[in-house]
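The data blocks that follow each hold one structure.
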Structure P
């Protein structure tokens, strides 16, 4: 396989995704943004995160998020069927989860009222010229008012329940707040509203040997259980204990956490980002050091990196596992996923 190297023309575009990957592992950065390699099969968490981002964008802009889901289903049905072992019934899983998501937050005290900018209520793209041959490029999930204050909204899907330590390590949202200030969009943002959605497929109740439906606790949601009961000719009111439990599960699937940010945090994270952007500008096409650590377990390039280290057939791995994506160098942001 011939390795194609991306030659930059004009200012370097640096996104949060690029800066984050550069800091984590320069070898992975090289695979993604210099050699422009992408995994042929996306991970389930990435597919899940991408789809729910599109649904949230549709809902914020006043469109039906489930029309968006149906459109994705029709477009990618063949893909999802061929990769069912990896994705499972991902479209129906998302449908169930997001039905509960919208119902859970509608009218609650944590409801987000989107702040519009440039005729959009979500997914705000931007490019800011930082000078020195660098452009900060990105896409802001959402800015909205909740509990009487305006927040930068970060939509994240997660596998493992995030905690305060996770959020402390995610202070890079301060960079987006600084970007918003530089563009003059809003100057009253209090901090970050972390909007979490659990990506785990809700379980279905079991049928006991007696033929009755088990009311044992399970990791599920009302929409999934209600749909299952309908297939059994039963109604939710016949299983109050089961329905009460899965209603309570919504608090585990959907979380909104408010993190105020002060000027010092915003300034520090901004300076760190600019310093990283300068490093990428100067070293991005020549640096390729590996940083082997726990994060390798969920890195898209783990197989390729291991092949190079162990002397396996690297070209074969590239041909089988990866594809060339010429759009990668201008990528602004991938959906945020909390790995675990």
Structure Q
């Protein structure tokens, strides 16, 4: 499996959002996840972490065009449920909600549709998908990991773990999974009362690989997926995209991963693509995919200590470096091929508040 961090960013028509962990990163109890926004038309990022909740378990965010942004709090050592918060004004005010179970520790554990429906991936060793018609405190089980694995498409995949949730452009639920059967990709679409496979085909030389859906998200009706494929010692990442109203996936070339590589950060870009920041030993690299029918594009190496990267609008790329309670934002000067410090944000962190 490829290890995937919750650090990431989301590009929406209203602006960019970034989830960054801060504090004492070598101490679980004193690591606090923060949410930042760059509204459309603004030049500087602002701290908008929803108040009143313990955020040292992690944060995940989701939004659909024309709908509020939903933030989910991962459970920490003090509780076994997940608070939720939703904003319609770019983080100035928040309305609370709650999940009676803990969100899964994956970046796409929540999803929102353009019609206001929401999905949540909850649970640990045995997970399930919950559905809501828009009430943040009223959730019903849509499907369990066990029942999806027992379905015909789930059996062909050999579902072992649920890894992501999203929606199609038509508002149908999507579920991503890890497959144990070679040659299958675990993306499933709700069709009436049943589930069917809605997955891209694997290209050579990984057509018989086992797979893990690393990311599954949507923006402006387009569904994006990042898939890790493994066959023998070869591990690669593939990016895939389905445009609104279509059913065929466009699949990128393979991004070969070094043996020790981890996904440091990932997300969507304002140009209709995806990115991944990879760490391998002491090196970090940033790869983007916008064409989905060609190779990945490598950008200049991110600044040392980068937690995440954001592509909030066309032509702008920012990297976030956190040291204690200080966040430094670096902007990529594409003409010079280098990063320049553009902003410093002091974040009020209450160390010891989670113990």
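Readers should treat all values here as calculations from the given coordinates under stated rules, not as data from a laboratory. Only a predicted model underlies this, so the values are computations on that prediction, with no experimental measurement involved. Cβ atoms are built from the backbone, for glycine too; each structure is taken alone.
Comparing P, Q, where is Cα Rg over 2.2 N^0.38 Å, for residues 88-231 alone highest?
Biggest value here belongs to P.
Compute FRET efficiency 1/(1 + (r/R0)^6) of positions 224 and 296 (r between Cβ atoms, R0 = 35 Å, to 0.05) for each of P, Q and report the one that scores greatest.
For this comparison of FRET efficiency 1/(1 + (r/R0)^6) of positions 224 and 296 (r between Cβ atoms, R0 = 35 Å, to 0.05), the top structure is Q.
In terms of mean count of other Cβ atoms within 10 Å over residues 216-223, which of structures P, Q is highest?
Largest value of mean count of other Cβ atoms within 10 Å over residues 216-223: Q.
If you work out relative contact order in percent (Cα under 8 Å, 6 or more apart) for P, Q, which one comes out largest?
P
One of P, Q was used to compute mean count of other Cβ atoms within 10 Å over residues 16-23, and the answer was 20.5. Which one was it?
Computed on structure P.
One of P, Q was used to compute Rg and Dmax of the Cα atoms in Å, for residues 128-183 alone, and the answer was 13.9, 41. Which one was it?
P
Which one of P, Q has helix-only ellipticity at 222 nm (-39500 (n - 2.57) for each DSSP H run of 4 or more, over all residues; to 500), as calculated from the coordinates, equal to -1000?
Only structure Q yields this read-out.
For which of the structures P, Q does the calculation of volume of the Cα convex hull per residue in Å³ return 167?
Going through each structure in turn, the value belongs to P.
Looking at mean count of other Cβ atoms within 10 Å over residues 160-167, point out which structure of P, Q has the largest value.
Q
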